[in-house]
Structure P
Amino acid sequence: MSFFGKNIKKIRSVKSLSQQAFAELFDLKRGTLGAYEEGRSEPKIETILKIANFFSISLESLLTSELTVNELLKFKGDITTDVKDDKREKFASVPCITDLTADEYVEFYDKEKFINELPIIQLPINIDKEFRGFTVSNLEMTSHDNGFYPKDIVVGEKVPNDIIKKLNNGTLVFVLVNAQLIFRRLYIVKNKIVLRADHKNIEDETFSISEIKELWRVRYVFCRRIPEFTDGVEDKLSKIALEISKMKERLG
């Protein structure tokens with residue numbers, strides 16, 4: 001079991017788990033886990049089974065070879081053990097397109113190996129649906145200092161081409177079409193889609209539905225800035241005050 005210690009240490013690193021958090025998952029003491037990782041102690045077979053089943057890793061892989069990061073990213077990490085029938089919350093693993101991988105995604109979007117190597121976001125969302133993350137890289141979806149800025153992340157649910165025409169006009173989407181990844185609002189015009197930016201200086205782009213390789217309907221948004229939540233009352237009061245001031249000047 002010479003690889004066991006190295007492998008559980010790498011699992012902790014990939015899953016961002018401290019020794020304490022990892023140990024608590026399997027009813028271990030932190031010192032005991034440290035001894036396993038350093039090769040100073042050997043685990044019981046029950047412990048090995050718990051860890052292998054929880055992370056959906058074969059015993060052979062866990063014990064006889066050094067696991068790679070790419071292998072670990074494929075493991076779901078939500079499988080309950082045979083030793084103890086725990087019910088654990090299942091998080092979906094969402095591949096995320098970044099600035100660095102956007103150009104490659106256009107070429108390899110349908111290659112499973114490439115998708116598996118993309119950065120992963122784990123979210124408590126429906127694990128039976130297909131999602132994709134997309135990192136905003138421009139200001140096309142901003143208007144009057146509101147909207148989406150570079151490094152914001154949107155998470156979309158995949159929409160089959162035969163369902164696209166059923167989407168509401170104005171739906172936020174990101175689309176792979178004509179060797180481009182485009183994040184806009186969707187409008188349907190007969191058998192074509194119009195992709196419209198929120199920024200007033202950006203022209204619409206129009207494509208036929210048959211040209212679309214992938215379309216993802218935005219379901220979740222992660223902003224790097226803390227958004228301002230207002231109901232517009234302050235803006236309205238400011239405008240009223242300004243108008244009153246102008247009226248006084250005219251009457252004065």
Structure Q
Amino acid sequence: MQECLKLTKIQNGKVTQFGTWGFNWYWNYLWAYGAEVLNEDGTKCTLDTPQAREAIQYMIDLSQKHHVSPRPGEAGEGNNYQAFMTGKVATFASGRYMVPMLKDIKDFDWDISVLPHARERVTLNNVIYWLILNSSKAPEAAWEYVKFLSGPEVQRIISESGNDVPILKSVMNSSSFENSDLRPDEKVYIQALANSRPFPIVMDVRIDGLIGDTVSAINLKQKTVPQGLQEVARQIDKHLAER
């Protein structure tokens with residue numbers, strides 16, 4: 001928080017640079033406070049807990065209380081990286097896929113760092129899954145293709161493109177990924193992986209949408225944090241029972 005306050009700039013009573021974008025990847029906030037969306041077997045929502053309320057309240061406070069992230073209507077029509085590239089926000093959370101665009105920045109120096117933390121340091125690992133349907137008519141060929149995608153040749157191409165972090169340590173430790181002469185500092189990704197968790201496979205777009213709508217309603221002051229999380233927990237439980 002102190003860093004965000006230092007990075008927030010105000011001129012004539014108006015914020016000209018926010019310390020952080022703030023509102024994205026709610027998972028990182030929840031996990032940092034020891035909260036979960038669903039129980040272990042994915043049958044019940046666990047958002048109506050003190051840990052989840054504390055996490056979401058912190059995220060809301062970045063905007064509404066401390067004003068180090070944009071309030072509704074202040075972000076304009078752009079997204080987080082556009083606001084960063086134009087100097088409207090000083091920090092935002094994202095993945096390595098953003099690096100090719102960030103390398104176009106000429107007006108200021110930039111780099112990456114591990115995410116801040118609360119009780120726990122946890123980073124969302126937005127894993128890309130390659131799946132084979134059990135109804136596949138060519139499972140052996142599909143398996144060979146998955147192995148090829150996961151192999152060193154493709155992983156090296158992915159690494160050199162700057163779009164993702166390779167899944168093989170041999171590629172991660174090679175010059176195609178880790179190059180100390182180039183920005184950003186790729187070692188940060190390796191550090192972050194040590195405390196990362198994948199997006200829960202039991203989640204679906206309906207649950208994610210319900211949570212996103214709830215956070216937006218709370219930030220618009222249409223609901224309180226306890227009220228919003230209590231309501232969305234009931235909605236998600238109903239969805240889980242029906243799916």
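Rule-based calculations on the coordinates, nothing more; no lab input. From a predicted model like this one, the values you see are computed outputs, not experimental measurements. Cβ atoms are built from the backbone, for glycine too; each structure is taken alone.
If distance in nm of label points 7 Å out along Cα→Cβ at positions 165 and 197 comes out at 3.0 when worked out from the coordinates, which of P, Q was used? Answer by label: P.
Taking distance in nm of label points 7 Å out along Cα→Cβ at positions 53 and 141 as the criterion, the top-ranked structure out of P, Q is Q, with the highest value. Taking relative contact order in percent (Cα under 8 Å, 6 or more apart) as the criterion, the top-ranked structure out of P, Q is Q, with the highest value. A value of 1.40 was derived for Cα Rg over 2.2 N^0.38 Å; which structure in P, Q was it taken from? Going through each structure in turn, the value belongs to P.
Looking across P, Q, the calculation of FRET efficiency 1/(1 + (r/R0)^6) of positions 21 and 109 (r between Cβ atoms, R0 = 35 Å, to 0.05) that yields 1.00 traces back to Q.
I have -9000 for helix-only ellipticity at 222 nm (-39500 (n - 2.57) for each DSSP H run of 4 or more, over all residues; to 500), calculated from one of the structures P, Q. Which structure is it? Computed on structure P.
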